[in-house]
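Please treat every number below as a calculation from the coordinates, not as lab data. None of these values were measured; they are calculated from a predicted model. Cβ atoms are built from the backbone, for glycine too; each structure is taken alone.
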Structure P
Amino acid sequence: MNVLLTGGASGLGLEIFLNLVNAGHTVYFTYCKSSTEALRLTNTYKDCNAIHCDFKSPESIASLLKSLESIPLDALVNNALPSLNALQFQKTEMADLVSSFTNNVIPVLNLTQACLTKFRKQRSGKVITILTSYLVNRPPVGYSEYISNKAYILAMSKSWAVENAKFGISVNCVSPSTMRTGLTSETDDRLMESLAASNPFGRLVEPKETARIIEFLLSAPLQLNSTNLILNGGSDVI
């Protein structure tokens, strides 16, 4: 498959990238600040292409959308998260909430819309989006902005699945609980230890585990559609 992966040169995205290329997929991945790693990946793996894109820049997003017109694609994996503001709601400025939505949600909508248009024409395609297990269980303090953004995308994903099934397109989500990545590098160790202890297996979800689910969804039959796979060790029985 030809897969477009956003944020594929660092953190969870890097694990997804490695899993996909090792499974034989051709991966087009975006990166922003990880230029050195992006260059290393393209020099190491022949079946990949790096595309610089700053999700905080409308011009950069527009350039990415333009380049998609000439790229053969079978699937989109929405992974990139430009910013995470861990602050309690009552301390958050309204302007910061708007900015977060603009930087973290709008690019996903733009990119998914462009890919769905492409997939409709070829009457096939898959969209997979990384969310969070805190959509279905107790959220940690200070993550209201992050979780609300993910909730919006989850609602949109359900509509995308319904609207595009007749075109041979499936839309699914993966919602892992907290992982140790660059995104959580500044999170207090005591909180991370508490989150690990609350998992039935006594440890955090590993990025490699999430990456394996992404590859599974790429190979899954179209009848697996409009799902949100929760990776939290069974903390919640749904």
Structure Q
Amino acid sequence: MLEASENRKVTRIAGRLSQDFDLERLRKIQERIAARVVIEDRVRKPTKRVAGFDVAYFDDEAIAASVTMDYERIQVIEEKTMKAKVSFPYISTFLGFREGPLIIRLARNLKIEPDVLLINSQGIAHPLFCGCASHVGVSVGKPTIGVAGTRLCGEYKDRPERVGDWAPLKYRERIVGAVLLSQQGSEPIFISVGHMIRLETAIKIVKHFTTIYRFPEPVRLAHELANKTRRKALI
């Protein structure tokens, strides 16, 4: 976890650099964050609440949405959105600087504190082992999981064939994630450690919340909420 002063410094630098897009310096920030990622279980037991996050865009604004669900009942217990101007463009591997600040603000403003965050992005399955989920997890000091629909880096040998099966995703001779078949007839999803969790635990939580859809419910519902809010804003 970042110390409070270090956390503020990283956030301040990231915000300033997002204006001039000094990518080399941003990479160094990613390396610093990656060095602080904890790959061990620090998840509350029993896990009671899990929050999913996603972001939708319109014009020069972004809407971050969060849906928090009860772990055992798989029921929604809180929904929240937050809107902000987008100051950083989409640049592959730098999503943490585009979506991270808004997701972090939203996570810190939830009324019900979640035990685990599910972010629709990559965790350590990233060229510098610092996707948006790791960026968020280290910044808020919470167990965090990346759940993405596409692969950013890494290779896997055998595509899972049965629902619930998964294959390890490897990058630079390191297992950085899992390729999980969550729905028959769909493309697999990519799960990776964000922060303060083991891959096996991350897979277990994602599978627990996967019903008849490709994505786990907290992320799927956050995606729907973000886009519903976006449509209302466009009217």
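When mean count of other Cβ atoms within 10 Å over residues 137-144 is computed across structures P, Q, the figure 14.9 traces back to P. Just checking, which of P, Q has the largest value of distance in nm of label points 7 Å out along Cα→Cβ at positions 145 and 177? For this comparison of distance in nm of label points 7 Å out along Cα→Cβ at positions 145 and 177, the top structure is P. Look at mean count of other Cβ atoms within 10 Å over residues 49-56 for each of P, Q: the largest one is in Q.
If helix-only ellipticity at 222 nm (-39500 (n - 2.57) for each DSSP H run of 4 or more, over all residues; to 500) comes out at -14000 when worked out from the coordinates, which of P, Q was used? Computing helix-only ellipticity at 222 nm (-39500 (n - 2.57) for each DSSP H run of 4 or more, over all residues; to 500) on every structure in P, Q gives -14000 only for P.
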